[in-house]
1. Work out which structure the value 0.80 belongs to, where FRET efficiency 1/(1 + (r/R0)^6) of positions 147 and 499 (r between Cβ atoms, R0 = 30 Å, to 0.05) was derived from one of 1, 2.
2. Output the label of whichever structure in 1, 2 has the greatest value of mean count of other Cβ atoms within 10 Å over residues 123-130.
3. As an exercise: distance in nm of label points 7 Å out along Cα→Cβ at positions 315 and 395, calculated from one structure in 1, 2, equals 2.2. Which structure is it?
4. Among 1, 2, considering only FRET efficiency 1/(1 + (r/R0)^6) of positions 99 and 467 (r between Cβ atoms, R0 = 41 Å, to 0.05), which has the greatest calculated value?
5. Out of 1, 2, which one gives 27.5 for Kirkwood radius over Cα pairs in Å as computed from the coordinates?
6. Can you spot which of 1, 2 the value -11000 was calculated from, given it is helix-only ellipticity at 222 nm (-39500 (n - 2.57) for each DSSP H run of 4 or more, over all residues; to 500)?
7. Starting from the value 1.5: which structure in 1, 2 was distance in nm of label points 7 Å out along Cα→Cβ at positions 251 and 267 calculated from?
Structure 1
Amino acid sequence: MGDDKDGSLLQLSQQHRASIVSQLVNISSEGNQKEHTKFLAFVKRLQCLHLVGSELRRQTINAYEGRYVALSYTWNPSKYESPEFGSYAVENWDDEFTNPSPVRNCALDRVLQYMRYTEIRLLWIDRHCIRQETCDIDDCARHSRCIEKRDAIQAMDLVYQLSEHPVALLGRPVKNGAELHLLNQVLSGNLVHGDREFRLSTATNVHLARKALLILSEIIQDSWWCRAWTFQENYRAGTKMQLLIRHDLSLEPQKRRYSVFGEIPGELCIPSITFSTQATRLCLALRRLAELPRLDTKRVEGVLRAAGRYKLMVHGSSPMTPIVIADIEARGLSKPWDRLAIVANCCQYSLRLDGGALSRRGRSPSLSVLAMCLLNGEILDNSNNMATANKLKTSEFLDRFIFRGFRAPEDDTRQLTFNKGCRLTNVELTAAGIATRGHLWKLGRVINTARFRRQLPWIDEPRGRLTLGERKRLLQLVFCLSDSGYRLLADRIDEYLAIDAVNANEDYRSFTEMYLHRMATELAAAICAGRQLRLGSISDGSQRPAPYRAIFIWSDHADDGSVPPAGFAFTSAWQREVGSQKHDANDIDRHVSLEVVNGTLKSRGVPQLRVRRWLLGMCFFDGCPRIEVTFPWPRALEGIEP
């Protein structure tokens with residue numbers, strides 16, 4: 001099956017003679033699923049190279065403890081690089097003899113110079129540190145070398161994540177002093193003002209900004225920005241990745257006058273995050289101009305696609321998944337099915353799909369990526385949105401219909417990281433929709449905290465992770481709940497305050513403990529602001545009354561004590577699987593808290609839920625089993641049939 005990333009959902013339905021929903025269900029079947037385990041033997045016995053004369057000799061290290069440079073580069077030379085190779089010899093895998101390295105000389109020259117400058121002895125480079133001699137069958141299970149290579153590639157992103165010195169080689173050099181000066185102005189941030197609403201600074205005219213855009217556009221034409229595997233390497237290396245850009249030695253005195261380029265002779269050494277941040281700021285400022293020439297508009301989009309800083313581009317209520325997938329999809333990849341592994345690594349999915357098995361069965365690569373996203377808990381907006389999706393590509397559908405109403409706690413400075421954990425657990429794709437497990441709450445009484453007394457209660461021995469003001473406001477809530485007859489919930493919050501005081505100086509012992517603390521601080525802030533809260537009781541489908549066990553921050557207008565129309569909330573929390581001494585589970589902590597519409601019990605007694613909005617609050621569900629619920633497919637997807 002060839003790459004179908006550019007096909008519309010209707011075309012994919014017609015091509016496979018099946019509805020999109022039925023294809024997603026078939027693709028996601030258990031026979032196609034694999035745990036996304038990374039075998040730690042590869043990184044704990046990481047093959048690295050050290051230079052002896054002109055020979056690169058092998059040395060095994062534990063990547064969790066050793067210092068090494070992880071090289072990110074493209075195997076094929078750019079138009080600015082010489083393709084010559086053979087100046088260096090590399091020790092063989094199975095004996096001490098050496099053979100000429102097929103890696104081009106200029107790439108090894110540059111990284112070895114960087115290593116000398118940073119005083120790092122060891123180099124990791126995929127061409128020589130992963131066995132390459134395998135058969136042509138992608139998922140071969142017969143040959144030990146094929147299995148070894150596949151396990152290595154599966155864990156390769158950890159090599160860049162664990163390295164303290166990941167470095168990327170860019171081919172396009174800085175040509176003259178004018179370009180060097182202009183690049184310094186971009187990277188220093190002087191061309192743009194603002195933290196979120198970016199504008200050209202008063203000292204920057206449009207002509208200068210367009211010249212700066214041009215050099216950025218030329219830099220990102222380099223093949224390193226255009227490959228999916230190097231995207232993964234840059235993404236997983238994070239803030240540690242350094243970009244090397246060559247320059248003529250005659251520019252060395254000028255370069256030393258600037259603080260952003262380092263001191264490696266003949267090279268600009270730029271933190272990737274600095275390049276990404278300042279390039280994004282400039283492009284977003286240029287986007288605001290009313291009459292930007294069409295060519296420059298295209299350049300802006302190209303720079304943002306190649307080097308955009310997600311923190312500046314993605315709204316704080318949105319997940320990063322759609323833009324990550326779109327950026328991976330936009331890059332070159334010789335084997336389309338590799339996209340599954342790259343997406344799983346970048347999005348930190350604990351469950352992946354078997355590309356080899358799906359390929360042999362003639363399944364769609366792009367629908368397989370979507371199915372994998374949903375199996376790993378990404379939330380679709382399945383509200384009554386009647387928009388059509390026939391003409392959308394799969395990645396466009398995800399971008400259009402993914403839920404974008406997350407709300408991190410107000411004191412959370414890493415909103416996108418919070419959003420990354422907002423995922424469902426134990427997901428199964430069915431004809432009826434996305435099945436998952438969690439707790440369903442029936443929403444009841446509203447409490448108007450604006451009516452709380454201004455005088456806060458006295459606390460004899462103020463201690464704990466919570467501040468004194470937070471503890472007092474939560475104690476006010478305890479008194480209110482107790483006076484209203486909701487003793488179970490009052491007692492549970494009071495117990496939490498007592499436990500918090502005891503654990504004042506200890507680290508969090510679990511994700512649940514950490515999450516409960518964050519929700520407690522959010523509740524306290526809501527009380528301080530006089531906001532409304534709404535109580536919730538476990539909904540099990542029976543008509544029996546149940547005590548309140550949850551309290552959510554509410555925003556609808558209602559008087560104290562009133563009960564608005566029936567509503568429901570769905571919550572789910574799951575501590576990540578840490579793996580074992582032999583493998584990394586590639587998992588994250590998950591937390592979902594949604595107001596949902598229509599919690600009515602349907603066929604098989606399974607609630608059918610449609611998303612309304614995100615809720616923050618404290619829930620005490622111990623002793624209450626998780627139940628199965630189904631989030632029906634978005635109506636736009638249900639109607640796509642051949």
Structure 2
Amino acid sequence: MPPVKSRGGTAEERTWRDQLTALRNIPPFFRLIWKTSPSLTVTNIVLRVLQAALPTAILYVGKLIIDEVLLIIDGTGSTTFLWKMIALELVLALASDLLSRGISLVDSLLGDLYTNQTSVDLMRHAAILDLYHFEDSEFYDKMERARRQTTGRSTLISQLLAQFQSTVTLVVLGVSVAAFNPWLILLLVVAVIPSFVQENYFNQQVYSLTRSWTPERRELDYLRYIGASDITAKEVKIFGLADFITERFRELSMKYYHVNRKLAIRRAGWGAFFSAVSSLTYYGAYVLIIFQTINGIITVGSLTFLAGAFRRMQTGLQTILSRFATIGENALYLQDLFDFFAIRPNIADRKGAIPFPETVREGWEFQNVSFKYPNSENYAIRNLSFRLPAGEKVALVGENGAGKTTLVKLLARLYEPSEGRILLDGRDLREYEISSLRDNVGVIFQDFFRYQMTARENIVVGRVEESDNEDRITDSARKSLAEEVVESLPDGYNQLLGRRFANSVDLSGGQWQKIALARAYMRDAQLLILDEPTSALDARAEYEVFQRFTALIQGKTAVLISHRFSTVRMADHILFLEYGGLVEEGSHEELIALGGRYAELFDLQAAGYR
């Protein structure tokens with residue numbers, strides 16, 4: 001797998017520079033922690049400061065105990081002082097245990113709150129981004145990496161606070177050891193630094209590998225999903241896809257395994273070498289302390305204090321440096337979260353945006369509207385001009401790829417025209433507040449989402465602020481014919497739908513579509529758009545649904561998309577689209593009389609029913 005090029009070089013070339021640069025993420029990360037819970041953050045710091053001083057205190061009390069025991073043996077010591085020191089060491093040990101448990105508890109609570117808060121922030125930010133973002137694979141890589149940071153980086157809180165605690169402990173121990181023998185500090189540096197350089201290097205290699213394989217890991221997750229899913233199970237069995245999917249997963253996963261194994265072996269080998277260097281250095285320092293004790297320069301108690309302190313300092317410094325590398329690595333990953341939050345929508349309210357009209361008077365007008373999707377050279381809609389009068393029902397007709405759904409997305413301002421403009425009551429659609437506009441537009445797409453929630457919640461999503469309005473919910477279900485579906489469920493409106501959770505009930509395609517249509521009635525917007533949401537219904541059922549729809553939304557503006565001409569003919573006005581352009585328009589009778597493309601397709605479809 002070739003390294004990913006980005007921001008001026010390969011991932012391997014950038015890691016050293018980026019890891020240091022990524023430490024800039026620590027202050028904003030601390031602000032996120034503080035925002036999550038100021039009280040828990042302060043409590044954590046206080047507990048860690050108290051815990052940081054205990055190792056040196058316990059070691060020094062141990063030194064006093066050993067020296068006092070030797071003095072008692074010589075007949076000059078005090079048993080009273082000895083027992084006081086033993087009692088003090090016990091108190092310090094108990095305090096250390098209690099502080100450790102308190103720190104673990106606060107870390108856990110703070111980590112959980114951080115995960116919850118950042119997950120909420122990520123979902124809210126995703127909600128304001130443009131639709132085209134979600135149709136871009138590169139954006140999905142960014143969002144997937146950011147999503148991992150909402151849980152994976154909660155450990156960084158503990159790491160940063162533990163780094164602070166370890167540093168305080170190391171400083172206190174270092175001052176104590178330097179008072180006896182400054183050379184031990186130099187030996188400590190020699191023992192630890194090479195190991196740190198090695199650990200940091202391999203952390204960078206791991207980050208480079210993980211980042212460069214993001215698309216492949218997404219594909220592995222996808223293959224896991226389609227290989228064992230209730231949604232794909234039928235086709236996997238019918239088409240015999242099990243071997244194809246599993247073999248593709250095996251090949252890709254083993255490719256990643258071999259690349260990762262090579263790196264893991266190198267890391268283990270160099271780690272063992274530098275660990276041996278570290279052990280040799282420790283025993284060199286140990287020999288030096290023993291010689292000083294034999295020569296009477298220090299006491300036996302001092303020997304145990306220095307030996308223990310040096311070992312703790314060595315371990316502590318290794319931990320600090322290793323954790324520093326890990327923090328740098330995590331800060332690199334944390335950048336993914338901040339990069340995602342830095343993405344801004346292109347479709348946003350203009351300065352001085354106005355609210356949507358309380359009542360649409362004139363309607364909508366497309367003036368030479370053209371649109372092409374990002375990263376596409378071809379126009380989905382080209383020079384489209386027509387009027388959508390207020391209170392009328394307009395049908396969009398055309399073969400797949402004609403631009404019907406794109407036109408709907410432009411009306412809802414999920415996209416903005418590449419050229420031309422859309423007017424609402426004579427003003428550019430971009431002059432209106434987005435939230436106000438979308439609040440007055442209800443769209444039910446063909447690929448509507450089936451929420452694994454209760455029947456009530458599946459209807460309420462059409463207007464969540466009316467979730468307590470029982471009359472509106474039941475009225476919406478009645479109008480969409482979903483009422484009969486709900487009545488057949490064991491728990492009625494409280495029945496959990498889908499297959500994901502226990503005691504849930506899945507619906508047929510037609511039943512789901514009636515539930516989805518109830519959302520349109522629940523929405524009760526000024527502009528209602530049905531983008532082939534009844535495709536799973538038979539011709540008669542669809543006709544009945546649309547007949548009810550046209551009767552129940554008198555006075556509202558509606559856009560209907562359907563491939564069935566028996567349904568389309570109920571519209572006041574029909575637009576026939578082809579290759580993104582408007583070919584014909586008029587009423588059903590006018591288009592039949594015209595004898596053009598609409599009439600040709602109508603006759604073809606009608607012949608199928610004869």
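1. Going through each structure in turn, the value belongs to 2.
2. On the way: 1: 20.9; 2: 13.6.
With respect to mean count of other Cβ atoms within 10 Å over residues 123-130, the highest-scoring structure among 1, 2 is 1.
3. Values: 1: 2.2; 2: 8.0.
Going through each structure in turn, the value belongs to 1.
4. Details: 1: 0.05; 2: 0.30.
Once FRET efficiency 1/(1 + (r/R0)^6) of positions 99 and 467 (r between Cβ atoms, R0 = 41 Å, to 0.05) is tallied for 1, 2, the winner is 2.
5. Details: 1: 27.5; 2: 30.5.
The value was obtained from structure 1.
6. Values: 1: -11000; 2: -21500.
Matching structure: 1.
7. On the way: 1: 1.5; 2: 2.8.
Answer by label: 1.
No lab work stands behind these numbers, since they all come straight from the coordinates. Remember, it's a predicted structure, so these values are computed and weren't measured experimentally. Cβ atoms are built from the backbone, for glycine too; each structure is taken alone.
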